[in-house]
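Computed from the coordinates by the stated procedures, all read-outs in this text should not be read as laboratory data. Everything numeric here is computed off the predicted structure, so don't read it as measured data. Cβ atoms are built from the backbone, for glycine too; each structure is taken alone.
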Structure I
Amino acid sequence: MTGLREHRERVRPEWIDYNGHLSEAYYVLVFGFATDAVMDQVGLDAAYRTGTGCSLYTVEAHVRYLREVKADAELVVTSRIVGTGAKKVRICHEMAVDGTVVATEEIMALHVDGAQGGTTPFPAAIAERFAALAEQPPEYAGRSID
């Protein structure tokens with residue numbers, strides 16, 4: 001399904017809210033870690049960010065909370081590139097526990113030059129990696145909140 005490695009995280013006790021399950025903010029935190037893992041895998045790693053001053057900035061996100069997640073659960077996030085352009089990438093993340101999808105996140109991220117303060121095209125090698133990894137979006141991608 002995807003050429004990207006899974007990202008794994010164990011739910012920490014401090015992530016559990018007053019309802020006894022994973023607090024909504026921590027789903028987004030884990031999805032952020034998964035985005036960082038995607039960046040590392042395509043070459044937008046710490047060395048790239050330090051050397052160029054460029055990084056991905058998430059400018060839009062849509063999260064779906066599908067099932068409760070309890071303390072100490074192992075979260076497995078599968079990521080896929082579902083759209084790419086000269087300066088942007090669309091990523092879908094699926095978070096699962098024991099093989100059951102518990103949440104999804106779709107993001108739009110822009111390649112930003114922090115020193116110049118604006119978007120900038122991806123280097124050719126990065127753009128080619130994104131293009132090679134691109135696949136059809138899942139059925140939930142692109143939905144709005146009704």
Structure II
Amino acid sequence: MIRDYLIVNKKILPDYFDKVLEARMLLESAQCKSISDAVKQVGISRSTYYKYKDHIFRPSEDFGRKFTLSLSLADNQGILAQVLGILRERETSVVTIHQDIPINHAAFVIITLDGQNLTCTIDALIGELSAIDGIHEVNLVAME
């Protein structure tokens with residue numbers, strides 16, 4: 001999963017990538033109340049914003065330290081405990097965890113982790129979690 005990302009100097013990218021980030025910042029800071037207002041202010045189309053908004057991120061000072069995983073798992077006792085056990089073994093710290101009510105025998109969990117002391121790659125961690133019996137899917141949702 002981490003291999004799907006590149007670190008690229010923004011000087012070689014089209015201007016609209018930076019404008020997508022500006023529009024998102026305007027929305028997050030409540031300087032603009034709607035996507036239409038934000039894209040108008042930065043000078044891009046709504047379709048450009050929607051096309052790239054979930055794929056462009058500005059790295060923080062601690063780039064790669066925090067990341068969020070989404071997991072789909074069987075509604076069986078002990079599976080989440082196994083996940084947390086692996087996270088502990090790999091020396092990650094749980095920042096937040098959210099579990100929805102199981103529907104149709106599947107539970108959905110979003111976990112944000114601090115990987116500063118992670119003892120393996122994020123790809124290896126995802127592979128290890130995916131190998132747990134009862135885990136349907138593990139995805140990297142975000143990384144900062």
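Which one of I, II has distance in nm of label points 7 Å out along Cα→Cβ at positions 52 and 108, as calculated from the coordinates, equal to 2.1? Value 2.1 for distance in nm of label points 7 Å out along Cα→Cβ at positions 52 and 108 corresponds to I out of I, II.
A value of -10000 was derived for helix-only ellipticity at 222 nm (-39500 (n - 2.57) for each DSSP H run of 4 or more, over all residues; to 500); which structure in I, II was it taken from?
II
To test your reading of the models, identify which of I, II gives 0.85 for FRET efficiency 1/(1 + (r/R0)^6) of positions 4 and 116 (r between Cβ atoms, R0 = 30 Å, to 0.05) when calculated. Only one of I, II returns 0.85 for FRET efficiency 1/(1 + (r/R0)^6) of positions 4 and 116 (r between Cβ atoms, R0 = 30 Å, to 0.05), namely II. Here mean count of other Cβ atoms within 10 Å over residues 20-27 is compared for structures I, II. The highest value is that of II. Here Cα extents along the principal axes in Å, for residues 28-75 alone was calculated and came to 43, 32, 20; which of the structures I, II was it taken from? Only one of I, II returns 43, 32, 20 for Cα extents along the principal axes in Å, for residues 28-75 alone, namely II.
Quick one: distance in nm of label points 7 Å out along Cα→Cβ at positions 68 and 92 came out at 1.4 when computed from one of I, II, so which one is it?
II
The maximum of FRET efficiency 1/(1 + (r/R0)^6) of positions 36 and 132 (r between Cβ atoms, R0 = 25 Å, to 0.05) over structures I, II, that is, the highest value, falls on I. Looking across I, II, the calculation of Rg and Dmax of the Cα atoms in Å that yields 17.9, 51 traces back to II.
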